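Where a number appears in this text, it was derived from the coordinates with a stated rule and is not lab data. Just so we're clear, the structure is a prediction, and the values are computed from it rather than from any experiment. Cβ atoms are built from the backbone, for glycine too; each structure is taken alone.
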Structure P
Amino acid sequence: MTTAAAGQPPLIPQPPATVAALRQAISQITPAALPAFTRELDQAADQSRQGSDLAPLQRFVAQWAVHVHIQRQPGLAADLRRWEDTAENGNAAQARQAASEIGRILDAAHAAVGLSAR
């Protein structure tokens, strides 16, 4: 369960789901993620241009809106990191539980930001 997440206010408000707003939020709360953000934005833009389809950009925005939603909440971000570590380093039963908890955290974050990752 995500016990550490309760009671801590978010570091920043959830920004609008736009590239510029998400970039600004990431620069504030997880600046080390900016190179990945830029690289993935370039890839999504290229895919969108090549396929004349906005879906890659929509997935990109949804993914990074979820990242910001989680990372702006220190307790929730810590819980996610712990579950990710357990999934990687735990035994089979621990890894299954961790996968379930990670999925729950991500599902809740997707619901909270109101975007689908089509």
Structure Q
Amino acid sequence: MMIDKTFAAQFAADWIGAWNQHDLERILAHYAEDFEMASPVIIKLADEPSGVLKGKPAVARYWSQALALFPDLYFELTATLVGVNSITLCYQGVSGAAAEVLHFNAEGKVARAFAHYL
């Protein structure tokens, strides 16, 4: 799947909107069933030393916990970068600047995601 600026902008708007509404089902709708999520926060919140979770059920538990811990969570999108079958969303989050690198499958769902923080 080739990503274009229109797809990236629409995806970014919906992704940010889902997070800002704390709508876990809407958030998860962006992802493939077997996607992998990597984040340094996973090490702390999910007690997973690898920092990687696989599959919607595992990530749903992690994100549910994160949403409960940060009831005022709000993301402000600062940039959407387009790559080969991927986009990077840069935003201001609860702890400052962050970026999510999202790799898409042929169906237009996120297959792998990598979170980065300052």
Structure R
Amino acid sequence: MSALAPVLDVVGAVLVVLGALLALAAAVGLLRLPDVLSRMHAATKPQTAGLVLVVLGTALLLRTSTDVWMLLLVAAFQLVTAPVTAHLVGRLAYRSGGVRPDVLHRDDLAGRPEPPDSTDRSSPG
């Protein structure tokens, strides 16, 4: 056992606790924030950062190559999927009228025609 192992254990534990606190802040934000866009922000930013901190802390605690690579895959998939999911949720909320126009600083989608509904089967053909 190396002399660095206790230091890595402490740093790993601190990272796990910080990540858990960020995830808790994200959960509180989902419950307390008033509108879809604010909740979407709370669901992606601190939750993703919290998961990355937990993954890094767990990697420092486990320190085996298989576990570290698996944890890095978890973090990478989270970093790839969270922004895409947030974009789709925000777009759906905007299209369904769930976004208050008075809270938007800039509305890039205003005046654009709605895309055709892909479930509409009434077109000839």
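Comparison across structures P, Q, R (criterion: Kirkwood radius over Cα pairs in Å) gives the highest value for R.
Please state which of the structures P, Q, R yields 1.7 when distance in nm of label points 7 Å out along Cα→Cβ at positions 49 and 65 is computed from it. Going through each structure in turn, the value belongs to Q.
Which one of P, Q, R has distance in nm of label points 7 Å out along Cα→Cβ at positions 17 and 89, as calculated from the coordinates, equal to 1.2? Structure of origin is Q.
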